[in-house]
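Take a look at these structures.
None of the figures in this text is laboratory data; all of them are computed from the coordinates on show. These numbers come from a predicted model, not from an experiment. Cβ atoms are built from the backbone, for glycine too; each structure is taken alone.
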Structure 1
Amino acid sequence: MSGIANLLIILGFTVIFIVIIVLVFLLLYMIFFDRTQKHHAILRNYPVLGRIRYFLEKIGPEMRQYWFNSDNEGKPFSRDDYEHMVKSSKYLRDVIGFGSKRDFDEEGFFVKNSMFPKLAEEEKYDRETKVTTKRYILMKDPLFSQREEKWGDEVSSAFLLDDDDAVIIGPNTKHPFRLKGLIGMSAMSYGSLGKNAITALSEGLAAAKGTWMNTGEGGLSPYHLTGGVDIIMQIGPAMFGVRDSKGEMDWDELKRKSEIPEIKAFEVKLAQGAKTRGGHIDAEKVNPEIAEIRKVVPYKA
């Protein structure tokens with residue numbers, strides 16, 4: 001046993017020695033490299049402290065998110081709002097204390113709780129549309145992990161607007177766009193988001209029901225159509241997806257897009273703040289698939 005113990009001790013010291021040598025080598029390399037580079041004066045004068053500074057700067061958003069911002073500071077949704085929404089939807093009950101953390105002495109408007117709130121049976125909403133969701137039970141919530149058990153699939157109401165309260169866009173058109181939910185996905189193009197993200201959003205929004213998906217100005221991709229969700233196709237200044245080879249409006253292509261059942265409306269974006277020409281994607285990112293979707297030349301900005 002003494003021989004094995006000595007061997008383990010030697011191996012342990014060897015590993016520690018190798019780690020120290022590697023760290024010293026990296027330190028010397030950084031000092032030599034940073035001393036000779038001419039891009040960052042801070043790194044040239046303070047190689048080690050400079051890299052620590054940049055490291056702390058990079059993790060600043062995470063530090064503020066988890067440590068320094070209060071539960072009510074985040075925008076557009078605070079940490080408190082986020083936890084109420086996420087945990088209520090996952091566990092199908094609010095497991096967070098409902099005490100108020102707001103300063104009611106400051107100026108502003110506040111929602112006053114009703115002394116006699118309506119029961120669920122008395123509320124007016126669409127009771128026919130249902131969604132299937134997964135329910136979890138939070139068993140323990142210790143410091144370093146969570147223990148939860150899957151309770152199973154559960155069918156619940158989608159809580160959409162009643163037919164009488166539905167929002168109708170284009171009431172005098174041949175195919176009015178009826179909205180029974182007031183929250184949808186804002187414009188995010190395929191190209192800025194990958195196919196996995198677009199597909200997941202399409203299928204998730206379709207499962208939620210009563211909502212919509214905005215394509216952004218990058219055109220309609222097959223991934224937007226995966227879930228069968230209602231779609232608002234955005235047409236930006238560059239007219240991606242409905243343009244011809246000269247960059248002009250292709251009315252035949254627009255008509256073809258309008259006949260796709262999932263497309264319920266078109267949104268025309270005239271400008272985007274300072275980006276009056278619309279969004280831009282680097283030439284190397286315009287692969288043949290994106291070029292076909294946007295109706296542009298591949299690998300050309």
Structure 2
Amino acid sequence: MLVRPLSGRKPKITLPKGSVDTQMHMYLPGFPSLPGGPGLPAGDLPTPQQYREFMAWLGIDRVIITQGNAQQTDNGNILACLKEMGPVARGVAAVAPDISEAELDVLAEAGVVGLRIMDLPGGAVGLSALEDLDAIAADRGFMLAIQFDGSNIQDHEPRLAKLKSRWVFDHHGKFFCGVTPDSPQVAATRRLIDGGNCWFKFAGVYESSKSGGPDYQDVAAVARMMAAHAPERIVWGTNWPHNLAREQADYPDDAALTETVLGWFADDNARHMALVTNPEALFGLPAWQEEKA
């Protein structure tokens with residue numbers, strides 16, 4: 001049975017105060033998986049209480065809970081988790097384009113600040129809904145979390161360049177084709193970032209790396225270049241509870257993974273931006289000093 005470690009040695013790179021984990025999922029009992037999505041994570045249900053232990057271990061102060069694919073567009077679980085986590089948490093929901101204003105009111109009141117597009121197998125809402133969700137997000141002041149196979153980003157670039165809302169390109173771009181810093185897909189990503197409303201998320205490196213761990217040299221090369229190109233546009237996430245891991249052997253060492261990914265930033269100032277001020281801008285969070293006051 002898969003067991004997720006929730007404590008251990010601290011990462012050698014200390015997370016700055018106010019750090020935001022911008023990519024993770026959590027679950028509460030009573031919310032089953034639905035048709036169209038994957039099953040719930042392996043092992044014990046990854047609950048808010050477990051995640052609080054995980055936060056204390058790594059030094060995370062705030063969190064963005066992303067709607068998991070298992071529950072598709074039924075956001076009941078994430079709303080319950082937001083209530084459980086309190087002020088340290090905000091959410092990214094998955095909604096159909098025809099969602100009502102009343103339903104959006106409920107999400108916003110609960111702490112939802114973004115909408116998810118997951119154009120990969122098991123995803124609840126794909127790129128076909130891009131413009132409709134962008135209109136909703138722009139009207140509500142939400143952001144969009146967009147995930148697809150970045151191999152095809154040039155095909156989608158014209159649409160993405162027209163987005164009115166703030167958005168983040170998820171999971172290191174998920175360039176499943178394999179890319180280098182000189183690849184045209186990476187150049188397209190830089191152009192979108194330079195457009196002024198696009199961020200790039202460091203999370204789930206193991207999902208697209210061809211070279212593999214512990215160094216993930218292929219993704220690392222692109223990540224270092226992105227961090228140097230636009231340090232004000234990078235955010236970071238743990239990708240806890242690593243839902244693709246079904247066996248213990250596939251489960252990453254979270255302290256080592258954190259050290260590796262945070263080591264791709266040039267210095268402490270760049271890490272502070274990526275973990276504190278950049279997510280505040282992307283997700284509309286209060287500044288950490290204000291929140292502490």
Structure 3
Amino acid sequence: MSRYITVEGVQACYGSVVALDDVSLSIERGRPLALLGRNGAGKTTLLSTLAGLVVPTRGRVHVPRGLSVSYLPEERGVYPSMTVTEHLRYFSRISGAGEAAARRWCEAFDLVRYSDFRVRELSKGNQQRVQLACALIDDPDCVLLDEPFSGLDPIGKTLVSEVLADYARDHWVVLSAHDVRAIAEMVTDIAFVRDGRIVCTGSVEDLCASYGGHRLTVERPEAVADAVAGAPGLSCSRTEQGWLQVHGLKDYTSAVALLAKGTDPGGFTWAAPSLSELYVLVLGHQEDPS
């Protein structure tokens with residue numbers, strides 16, 4: 001089986017509204033992909049297109065032969081009168097996965113203590129765990145998840161992130177999320193979506209390099225102040241501790257060259273932006289980076 005799912009020049013419309021416009025994307029097995037963008041950017045339509053629920057107006061989605069796909073929409077779709085055990089057993093039966101799979105995912109999502117609770121008696125976060133367990137119950141090759149962290153508390157988000165990261169090692173996992181902090185430790189690749197188009201896509205590391213999001217933090221601001229002032233494209237901010245953060249440096253070599261122009265900086269650090277910061281860097285731009 002091929003390692004890639006590819007989207008080629010896809011356009012999707014709802015009447016006169018163009019929801020996706022010339023979208024191309026390559027998704028590799030074993031590299032979980034997050035779709036990031038503001039509300040209405042086209043993330044849900046892209047997931048629905050990958051799931052085969054939306055037929056493109058133009059373009060194609062190429063999937064490996066025999067690929068099994070599970071799609072979890074953002075809207076809650078549980079059976080409220082069933083207990084957690086009944087819910088998981090039902091989905092294990094209709095998918096052919098068997099009771100062992102129901103027990104496996106009940107344990108994986110820490111639902112054993114709620115086995116005899118009716119789903120309507122659960123919190124929103126625990127209902128979400130039930131849905132996620134059902135989405136994975138038959139071990140699908142590809143899992144498409146629209147806002148899988150919805151309703152989860154911080155502990156729940158950590159658990160789900162760990163489960164999905166482990167599952168993604170040899171599967172396709174594509175998800176959308178507004179809480180970028182929840183996915184920071186589990187995703188490998190990102191596609192930023194704006195107005196139905198892919199603004200940019202790639203690994204977090206590569207995108208940080210493209211957008212110059214790394215920052216040099218210097219203990220003694222006076223050590224590099226003159227060098228920064230004379231360098232186009234650089235900006236500065238102060239930390240709560242009074243250290244100077246220099247933004248706009250393209251790579252570590254540029255940071256070292258800047259330090260060499262000044263005096264003793266004392267302590268310094270070189271760090272990539274957080275995923276939240278990268279989100280602002282990318283979607284705050286009006287044009288793609290050159």
Among 1, 2, 3, structure where mean count of other Cβ atoms within 10 Å over residues 3-10 as derived comes to 9.2: 1
Given -0.38, -0.71, -1.02, -1.20 for log10 I(q)/I(0) by the Debye sum over Cα atoms at q = 0.09, 0.12, 0.14, 0.15 Å⁻¹, calculated: source structure among 1, 2, 3: 2
Identity of the structure behind 13.7 (criterion: mean projected area of the Cα convex hull in nm², for residues 91-202 alone, calculated), options 1, 2, 3: 1
Distance in nm of label points 7 Å out along Cα→Cβ at positions 211 and 251 - structure with the largest value, from 1, 2, 3: 1
Origin of the derived value 18.0 (mean count of other Cβ atoms within 10 Å over residues 131-138; candidates 1, 2, 3): 2
